[in-house]
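Pasting the structures in now, so scroll down.
We did not get these values from a lab; they are worked out from the coordinates using the rules stated. Here the structure is a predicted model, which is why all the values come from computation and not from measurement. Cβ atoms are built from the backbone, for glycine too; each structure is taken alone.
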Structure P
Amino acid sequence: MVTHDQEEAMTMADRLAVMSEGVIVQLGTPENVYEAPSTRFAAEFIGSTNVFTGTLAQDGGSALHCGELEQPLELGFAMANARQGHAVQVSIRPERIRLSLPASDAQAPANNSALGVVEQIGYMGSYTLYYLRLPSGRVVMVHVPREILVAFDHEPDYGDILQLRWSVRSLVVLS
């Protein structure tokens, strides 16, 4: 079956083939294609994602320096074949990012975190989409379920500064 409807493909298929210009860029189960996209095209075609590009800090290292983030992305695993300065793209799905109020001690964000200012809010019923601008100017999309927002003293609003955090397990290195 051929479809351009992502939801239809994800719910009906046992296997998906993501194609670009007549070439299969990824083949797998719906879960595999969504959770572990192999290319930027596949990551952006199935669902939404935030893609960061950076360079490795050292040969075979796991710290990725991105100009858009104040601190490196810690990939949590060594990229044995990669060389220092090698360009790498990493995908982070919007629902894998956690929001909180920033720490009161005003220290720099840790690896795999950033501070952002709420720039746009999209109420979607069961979840809210937040678009936060980082100090670099980069905008990051965060998908927050309603049950998480009830834990806040007040729901984040335009202009609020929030801490974004994500787990090493949430990062997917793209080829």
Structure Q
Amino acid sequence: MTTLVLTIVGDDRAGLVSAVADIVDAHDGNWENSELAELAGAFAGIVEVSISADRADALRTALEGLAGTLAVTVHAGGGAAPASGARTVTFDVVGNDRPGIVRELSSALGARGASIERMSTQTTDAAMAGGRLFEASITASLTADVAVDDLVAELERLAAEIQVDVTLADDA
């Protein structure tokens, strides 16, 4: 079996997921994992599909038929497996929204050798204070040589600097 990763983007409307799922099924592929969302009227997603190697090219060709409705890009999956001894750390970030929060958080993680596995962000109206509130949930994988305490200290320093609250929950 071969693993393919599909990225899909288009104007949101009913039936988009079904259109992709029908094509995957028609080619005997298996929809393994996905993250799909509607944001500001656009639909976007990433889907992991397993399929027989001899059917992968036909699936790619069939997905091209969605052009005009969805832009689908097919990537070869099966990247590097998590390193031995890797563990994850999950943390939530909340604070007044301003440009640069994601850049600063991702830079701090990257500088410590942490790799973002999953990140979800949103901004909402701050009910009592006015303005916008930034919220994020981030799960990062750490190799055995990354000291969790060092990462926590860096995130706490950064949180004070950019005026957000960071709550950590070590999943390891």
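See the values below:
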read-out: Computed -8000 for helix-only ellipticity at 222 nm (-39500 (n - 2.57) for each DSSP H run of 4 or more, over all residues; to 500) - originating structure among P, Q; value: Q
read-out: Highest-scoring label, criterion being percent of Cα pairs over 22 Å apart, among P, Q; value: Q
read-out: FRET efficiency 1/(1 + (r/R0)^6) of positions 6 and 110 (r between Cβ atoms, R0 = 35 Å, to 0.05) from the coordinates reads 0.55; which among P, Q; value: P
read-out: Which of P, Q leads on distance in nm of label points 7 Å out along Cα→Cβ at positions 142 and 158, largest value; value: P
read-out: If distance in nm of label points 7 Å out along Cα→Cβ at positions 62 and 134 is computed and equals 4.3, the structure in P, Q; value: Q
read-out: Mean count of other Cβ atoms within 10 Å over residues 22-29 from the coordinates reads 13.5; which among P, Q; value: P
read-out: Test item: relative contact order in percent (Cα under 8 Å, 6 or more apart) calculated as 23, pick one of P, Q; value: Q
